[in-house]
Structure I
Amino acid sequence: MKEKDRARLLLIVFSIIHIATVIGFVIRKDRFFAYNGVAVYIIYLLFVLYEKKRGILLENHIRAMIIVVIIAHSILGQYLDLYHRSKYFDSLLHITGTFSFSLFYFSIINKTLQPCYYSNLFVFIFIVSIGISAGTLFEIIEFLLDSIFNSNNQHGLVDTDLDMVMNVVGAVCAGGYVPFCKQK
């Protein structure tokens, strides 16, 4: 199976699962999570259009990781309420989410700008910086959602600080992953 075919299959599987999840939120009359799911899906489709327009193709293992993180967030975290029912779910999702999105952003930047040379140390620092920045932006978005829509994404300073620490862990793991895999 070609990479483009795998990417298309991942989009179809993601679409079915994510749309079903949004419908579940609508049936439960949970508008905030339904809107959140629609927004996430639209953003993902915009990325797919960007890929097509630029003529780039994200590595499918990174695409799959992003899809798994989004589905885990939507179904496990929001629909099944593991954010509140599990002591470790939020931290694990921050680590895996930051890991996945760090690789995602690095891959997009790498394929769009096509740098000719960089050292492993540069790649490590660059990916860690991307991950920490993305994690910080995500925490700001959570704060804004809580402030504007009176939602409950952040549960105090300790929760936010722990999220930031887990984002750093995920970013450092992603930073070490690319140079390590590049050497193989």
Structure II
Amino acid sequence: MYIGSRNVGRISERIAMNELEARGYAIIDLAYVSKTIANVDFIASKGGKSFNVQVKGTSLQDGDKPAVQYGFCTAETIAGASTFFNRRDDAALSADVVILLAVYSPSKYRAIIMPHEVAERAAQINLSRYYRRPRLDGGTRQPGKVWLALEGAKNPRKSDPEQDEERGLLLEYENRWELLDFSRDI
């Protein structure tokens, strides 16, 4: 099955829903409720409690280094005038959990499952280390895709402490589906 920019979002959402359904969660897929709901892709519930989930997927081919994408930044998020996640404050719902997926196929992927606050912190580190810095010619960077390679540079001379901090933060939550256990706060 080919996974590309046109279908990776929906496939990533389905992967996340499948993982949670396998763990006993009931899912309300908001894609079938409304195409205009911002901030949240689906609602998961178990044991009488529920949480809102936003999923961001990156399509990869065999041989590609694993990477995840947060989505696209805006001039407002670069300037710090708006949060990266839950930026639509007029939306009825906001995400409690963000799941980042690096997808090679529907059965081969890497998942980062984290509370919204951790995802926001990671995205802000990313924005600060790239988009908020001037270009080499002194100009400002234009909004675009915000992403991170999940594996660091093999050459220690090319190490980037801020990128390493962001990567460490994400990898702490890799495949941590158990963090969604309702016995603890999200």
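Looking just at FRET efficiency 1/(1 + (r/R0)^6) of positions 95 and 135 (r between Cβ atoms, R0 = 25 Å, to 0.05), which of the labels I, II belongs to the structure with the highest value?
I
Quick check: -27500 is what I get for helix-only ellipticity at 222 nm (-39500 (n - 2.57) for each DSSP H run of 4 or more, over all residues; to 500), calculated from one of I, II. Which structure matches?
Values: I: -27500; II: -7500.
Source structure: I.
Which of I, II yields 0.70 for FRET efficiency 1/(1 + (r/R0)^6) of positions 55 and 159 (r between Cβ atoms, R0 = 35 Å, to 0.05), as computed?
II
Assuming 13.1 is mean count of other Cβ atoms within 10 Å over residues 87-94 as calculated from a single structure, say which of I, II it is.
Working: I: 15.9; II: 13.1.
It was calculated from structure II.
Coordinate-derived values only; no laboratory data. Worth saying up front: this structure is predicted, and the values here are computed from it rather than measured. Cβ atoms are built from the backbone, for glycine too; each structure is taken alone.
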